[in-house]
1. FRET efficiency 1/(1 + (r/R0)^6) of positions 32 and 48 (r between Cβ atoms, R0 = 25 Å, to 0.05) was computed and gave 0.90; which structure, P, Q, did it come from?
2. Could you tell me which structure in P, Q was used to calculate semi-axes √(5λ) of the Cα gyration tensor in Å, for residues 72-127 alone as 20, 18, 10?
3. Relative contact order in percent (Cα under 8 Å, 6 or more apart) was computed and gave 29; which structure, P, Q, did it come from?
4. So helix-only ellipticity at 222 nm (-39500 (n - 2.57) for each DSSP H run of 4 or more, over all residues; to 500), computed for just one structure, reads -8500; which one of P, Q is that?
5. I have 1.5 for distance in nm of label points 7 Å out along Cα→Cβ at positions 8 and 56, calculated from one of the structures P, Q. Which structure is it?
Structure P
Amino acid sequence: MARRINVFFYGLFMDADLLRAKGANPVDIRPASAPGFMLRIGQRATLLEAPNARAFGILMKLTHDEIEQLYSEPSVRAYRPEALTAELADGTKVPALCFNLLAPPAPAEANSEYAAKLRNLARQLRLPSHYVEGIR
């Protein structure tokens, strides 16, 4: 049985059904947050370091092969793994991988269609309402 590792998702990959449709089998799916990071949406989403911020998302366990398969798609190939500490609702801290863009989107870069999809998914996943409303 392949080893599974924690991955913190903050964009459309928070949708476990989407990951299953792509051939992954996420397990141990839990809401989490990433203190010290903020969400930034350009053409796609990424996290930026921000000491007083907190990004919300979903923590899942995937195999290395599943992660490699997900991030080999052309639309997400520019993302690179980074380590972070995710925090569960009960305050438990969990080491996890998170995939981010090496170069953040330019300040004027935006994708209202992506932001709307992400806002809708965040509502479905019951992420905090103040966070959901800030997704632009």
Structure Q
Amino acid sequence: MKVLVMYVDEFGYKPAQKNLDSAEEISEGAVFKDSILAFIQVEESDEEKDVKSREKKLVNHLKWTARKNNCKSVILHSFAHLSESKASVEFTKKLFDLAEIRLHNTGFETAQTPFGYFLDLEIKAPGFSLARIWASL
């Protein structure tokens, strides 16, 4: 799994193009402030491991990043451009849902960008140490 995490002052999205037939219909966007934005690519090799172990590893990394940025809001964004390897849609979505639940259960405000869409993005991110962190988990 590859993860690019950014602390954002503000992040907004609008659905631009549906790219997964099974995705639910979404027409509304959203805006978030003072959040951790996680661009996540789940890889094929992740499917060889238990989804719960991958979810725990991801959540621990996101919680660490949030603490370093004094932040209690996390946005999960599927971003299949960090690696050539891709996990199945089903495994990826399950991992995202489990991670969101675990984060929420530990006191974080959580959200996911619409799964199965290309999105128009607006990102306002400050430039300081630990505002952007890349990891291979």
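Every number here is computed from the coordinates shown, using simple stated rules; none is lab data. Bear in mind the structure is a predicted one, so any value in this text is a computation, not a measurement. Cβ atoms are built from the backbone, for glycine too; each structure is taken alone.
1. Checking each candidate, the match is P.
2. Working: P: 23, 19, 11; Q: 20, 18, 10.
Value 20, 18, 10 for semi-axes √(5λ) of the Cα gyration tensor in Å, for residues 72-127 alone corresponds to Q out of P, Q.
3. On the way: P: 29; Q: 42.
Traced to structure P.
4. Q
5. P
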